[in-house]
Structure P
Amino acid sequence: MSFSKILIANRGEIACRVMRTARKLGCRTVAVFSDADAQAPHVAQADEAVHIGPSPAAQSYLNIAAILDAATKTSADAIHPGYGFLSENAAFARACAEAGIVFIGPPADAIHAMGDKARAKRRMAEAGVPTAPGYLGDEQAADRLITEGQRLGWPLLVKAVAGGGGRGMRLVRSADELAQAIAGARREAQSAFGDGTLMLERLVEHGRHIEVQVFADAHGNAIHLGERDCTAQRRRQKVIEEAPSPVVTPAMRDAMGRDAVAAVLAVGYRGAGTVEFIVDHELKHYFLEMNTRLQVEHPVTEMITGLDLVEWQLRVAAGEPLPLRQDEISFSGHAIEARLYAEDPYAAFAPQSGRIVHWQPARTLRDGVRIDDGISEGGTVSPYYDAMVAKVIAHGRDRDDAIRRLAAALDDAPLLGPKNNGRFLRDLVMHEAFRGATLTTGTLDEWAARGEPLLQRPAPSEEAWSVAAALLASGGGQGWRPASVAAFDITLRCDDTMRTLRVRLHNDGTTDAGNHSVRIVAHEADGALRYELDGLARRAIARHANGTLHLALHDATFVFDEPSPVPDGDAAHDARIARAPVAGVVTQVLVAPGDAVSAGQPLLCVEAMKMEMWLSARAAGTVLSLRAQMRDTVAAGAVLVELELIEGS
């Protein structure tokens, strides 16, 4: 392999992942970073690092000139784009070639051919690959799209032809939803990819999302490495991926593999790619799109094949032939990956940001478990990028074995600080619908709509309240207590629940708190907590931060604090003001000072971590002031709109 220094044009866990393989092969690495990522792990792990711009991705990780300048400055002879950002940007691949730098990915022409989803579907139909009905035309007027949508029928997907990751996609179930879906998808696609072109696709209801990993080299060889099942999704974004699929038969695997390889050969592909299919209830598969890059979920393929796909990428990009033939590929066991997101699954998956109070996955790694991350304890989850912060992957002898190991790994490696979906992931893989492989791509959204218990916020147990009271009462809280008082009341808050517990401190180190007796045996600097509850020895993770207690107890995490006895004069629920729900960027402003608004009327939109969040008026009134404009970056909780309410509203 001829590369001596590789620049990774990405961030987070994928940048760290590529560096591991590059280091194994003896290659030096270069990281690039924005203002927000100056202290990020991928920067610390690289041999060299170059600052490329401000925090917004458009001014840093999407800045082709800055990345090429960094490669030239450090004498890098190849660039690995990771996934997301510029990984499927034909102009970037072409610019690398013109600069004499190897792009570790497919040729620009192949990216161009498959990057436009409408064009790609036309190419696949010509190659004999089955495709779902849709509209792929160049006429983009809203009226034409509406007419074509009515012809196709419902349910229908409105999709951006560029990009991926669920951006610029809307589900339409009736004619009266179509116009708004077209406008929203076009706006999001233009913002994310600089291209608002749309296509329509008839939705396969109750389908499964199954994709095939493919590889091709410059010598005419193309193979597949089996399938991955990515059916567990929310809002068309993947949550859990596994290999092999629990519903795919050997004959079906062969058929999908042949179609995937045909797709590769049809566009003169080279490198790693993924051909995505939707599979209906009769197990018929239809081409969706091709991702011309490494996928987030590539580790499950690595774990069942024993191969390093990044190493294959580097070798193919260096001109070497594929290391194995199709008949030399074998599979062993089952692997499942869970995407750990900084989001609140119990509040419509709203993205979260903030300081990481505890993250030490390496302390508890089990056999068959791998954790890919790009975060570190004491760091910050930024609102500028994707909400995924880590991936937990488990491999087992069979599917049940992998599920059990994954659930245990999620329990053992809690992320404390920003709210996240760790508990939700653990509950999901243990749910009967997942274990029975009966999920469809719409199941999680259906559960959210009807309030499935899995998506209801877990309440702290009596044990959690007692342990929290014992820890805060013994000096971890902010409340003032005279040393001479052995018994007192302590009021704690967890989310929207407040409880007052009677606490009694004993000379032997035990604390009666609520209905339990708690004795803290040891509280280590790394957050490990050993305690006795009514004489039974147990373990937990406990971290104090800014007057709050972050507690990971058994299979759940909670944040406790002692609320101030002084009322908050600037109540968060004041209908006169609209605050930013998270830190993000203002992408739409629909009102101006002096406008009259009604209760429920949308005011403006804040985008963070690939999600649009609309602020609406909670009462009728008049806009007094507007404190943000289009493209402004705003902090979580910032006041964006002030209203003068109509009396009695």
Structure Q
Amino acid sequence: MNLSKKIIKQHLVNGVMEAGTEIGLKIDQTLTQDATGTMAYLQFEAMGVPRVKTELSVSYIDHNTLQSGFENADDHKFLQTIASKYGIVFSPAGTGICHQVHLERFGIPGKTLIGSDSHTPTGGGIGMLSFGAGGLDVACAMAGQPFYITMPKIVRVNLIGKLRPWVSAKDIILELLRILSVKGGRGKIFEFSGEGVKTLSVPERATITNMGTELGATTTIFPSDEITKDFLKKQSRENVWVELGADQDAKYDEEMTIDLNTLEPLIAMPHSPDNVKKVKELKGIKVDQVGIGSCTNSSLADMMLCAKVLKGKKINRNTSLVISPGSRQVMSMLANSGDLFNIIDAGARILECACGPCIGMGQAPKTKAVSLRTFNRNFEGRSGTKDAQVYLCSPEVALAASLSGEISDPMEYFSDKPEITLPEQFYVNDDHFQLPMKDTSKVEIVRGPNIKPLPIFEKLKDTIKAEVVLKVGDNISTDHILPAGAKILPLRSNLPAISEYTFASVDKDFVSRAKAVSSGVIIGADNYGQGSSREHAALAPRYLGIQIVLVKSFARIHLANLINFGIIPLTFHNPSDYENIKLGDRIEFLNIKNAIKNNTDLTIKIAGKNIKLNYNFTGRQKEIIFAGGLLNWIKEGVK
């Protein structure tokens, strides 16, 4: 048996391990962050469960840390008090980015983890089976309910050889994105094995599992081996280590091989993580801004590389360099060793231990800037500047650009790569975490004026008469549907306010058009809803009256979020029929509830043409849709 199936088997509550069928998994741990957590805990409250039922749940403050108004600070106080009330560990602002901190202090090989952030698969770097999910799914897991997914295919990625100097783990995942694209991993778990695995540290593995999300993968995972043990030992957590790996004769649905010996520095061009080229093909492009950090490349090893490369040097006068250490632990160790001085002395700006620029929370580039970032996404406008040209690269490539002022191949720009030797023992100070209270009877949950009640959605009607209020193309991300950034993120706990920004970067008239009709339909193409797990990208359209999303294909998490909020996700039986529908078309769905209940054909007529639609719902998903959403379904007492 392969590693993925071993962990799935141990946690299987419902279903069988057959690819394409629905399974329910027992969840050991959950994490939330402040941009998605407020809504998730409002949903958890609505379930009436007195205390979380997981082994561990952690609430991180790492996204909305820019306090330009009262909203974020109010949300943080709400999250702090609700954590005290319901038995959740609270990680305050400044403690670090959820994925980095969870890897350091809480992750356990062989355990299951879901988080209300799409990059939760970072935990696969230490052998956890970790999934990104919508906040409502996380709330359900905290309430003790199974996490439901479609049983994925398991893909073995055989790593052979060893990376050359100035080539990094970031180049491994960029190579996979180049080969497979942002939709090549849908319905799959990528499991890494082979001799090359032994050459990669846990932070390097975590870089790969983090960005496996950009493949559209269900999750990604490495074995738990002696390298994992060493990492946990350095964190004073060797007691949680277990050895985990695939059997020698393990079977996989697919296999592929990456030769590490042949890789060279790669870079993802605007505006997609799979628009990958060799760095040497783009040499000489002037660079305005460089960002190093985010949950992808903010480990102590990444920061030590920055310090050693920048020591005694000065960044280019025409280039800004911003650096975000991933956790307070990393920042403390940099300060104690003197490495932080080398980074500052070179001219870098040190940012808070938070997501920051990656989520558009500060450091927006100038007009038409070229920005090289070690982050995981470069969707148009995500940086906060719509016409910025954002590239994704390794810290090695980013450092070369910060010194040269242009895209440079680090294999040519630098000479010998400095040796990075991590200390035998990491500095551990868990006093910053606020642990669950035993007596919560006197805890008062504090709610600021920006925190609005959950909306109540009606049940599905037998007939839907709706108008097409938006038509979009391929690879629409959740950033397209509901942008992030310093202006909009603080409204995540205020659905009426944040819904006003739905599709703001795609069609400024969408909101007014949706409000003008009683019910709306969105038409899309391939890979609709890729990217972030933000459930607001489903919740806001539902609030605006969207009842159906009809596309060629969906990204996994967004599909689940649509169902969770009672929006019916449908696909074209013939993808070419996408061309036959235009903005403003009226669509009538007769007996839709009965059709879905009995699995009968669903056909609509538009402009005199019959268009056949596909759907594939489990019995549980049907009941959720009929109830008008998952929360309604739970309140009805359905288990």
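Coordinate-derived values only; no laboratory data. If you're wondering where the values come from, they're calculated on a predicted model, not measured in any experiment. Cβ atoms are built from the backbone, for glycine too; each structure is taken alone.
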Self-check item: Which of P, Q yields 24.9 [mean count of other Cβ atoms within 10 Å over residues 238-245, calculated]
Solution: P
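Kindly point out which one of P, Q the value 0.35 was derived from, the read-out being FRET efficiency 1/(1 + (r/R0)^6) of positions 382 and 486 (r between Cβ atoms, R0 = 41 Å, to 0.05). Don't skip to the end; give the middle numbers.
Numbers: P: 0.35; Q: 1.00.
Comparing all candidates, it corresponds to P.
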Practice problem: Work out relative contact order in percent (Cα under 8 Å, 6 or more apart) for each of structures P, Q, then name the structure with the largest result. | Solution: Q
Quiz prompt | Given 0.10 for FRET efficiency 1/(1 + (r/R0)^6) of positions 406 and 558 (r between Cβ atoms, R0 = 25 Å, to 0.05), calculated: source structure among P, Q | solution = Q
Practice problem: Identify the structure, out of P, Q, from whose coordinates Cα extents along the principal axes in Å was calculated to give 70, 57, 57. | Solution: Q
Quiz prompt | Comparison of P, Q - label where mean count of other Cβ atoms within 10 Å over residues 358-365 is highest | solution = Q
Practice problem: Could you figure out which one of P, Q the value 6.3 for distance in nm of label points 7 Å out along Cα→Cβ at positions 94 and 518 was computed from? | Solution: P
Practice problem: For structures P, Q, calculate volume of the Cα convex hull per residue in Å³, for residues 398-549 alone and state which one comes out highest. | Solution: Q
